[in-house]
Structure 1
């Protein structure tokens, strides 16, 4: 494992090794297996950051499911802009279906709030939120995060799908800015 990396103008160090991420993903998969046994939900991955988490998660579940994606954007560099734009919409009918939103990280909650409002117009049977990382100290909303793999502080992280200016998504460990 490379303990330090540089992406563009910033140095990063390992915060969470891949083995710990895998254990957290397995724990969430077990919870989903209990809740959705005998059902066929739709996993709705929020691109681009959730693709590693979603891929590993669906390989650990025991029930039938479908997968689709939506692409939202709210970041510029290391900061959330607070403005959410949808760049890719859902390509299947979700009316009357169980939806599991799979997100890489929930911070302020702006993106998820936007997505929840959008999904309500499509009339799904249920919506659950599943996130790899949750930053409770930055969260500004009252909706429930149903499944959280790992809660973290307010640090900026990259790796395992998360990026810094589109770099670092390929890293198997989670890195934090090394200042």
Structure 2
């Protein structure tokens, strides 16, 4: 079976995780966002904000994890696998920060392609800060623009997910994916 890899991306607080949780509840195979795991592990190691103190190390760990998720998704026996963010999210966030990064970040984007990418626009009504999310809403808007630029640069035709309930947004994604 040829598994279709489907990325759900967007700036912080746009509803990605809630949609991934809904898709999981409906029996779809989904891979969670890995940045929170990296942040929490760094905190256990005494580094409060790894992304801020060592953005290259943080981004390399993210890239490594997202490449592994991509490979694991392709090895799945499922028709569809949904991923909370993809490889291009890593350079998009680096661009947002204004940090330069090694060429292998762009190479990873070229070498690990997804079948479809859905993007969620920032939505102020649902935006919440928490202990792992330090961006404010204006920064979420900037990150959204960097995600649009980066995915487009790597040849993706991004599919917008309209605002609505979690269930309605998940329904929209499922309907589009099944029509692919």
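We did not get these values from a lab; they are worked out from the coordinates using the rules stated. Just so it is clear, the model here is predicted, and its values are computed rather than measured. Cβ atoms are built from the backbone, for glycine too; each structure is taken alone.
Quick notes on this structure:
- Between structures 1, 2, the greatest calculated value of distance in nm of label points 7 Å out along Cα→Cβ at positions 13 and 141 is seen in 1.
- Label whose coordinates, when helix-only ellipticity at 222 nm (-39500 (n - 2.57) for each DSSP H run of 4 or more, over all residues; to 500) is calculated, return -15500 (choices 1, 2): 2
- Highest-scoring entry among 1, 2, by relative contact order in percent (Cα under 8 Å, 6 or more apart), is 2.
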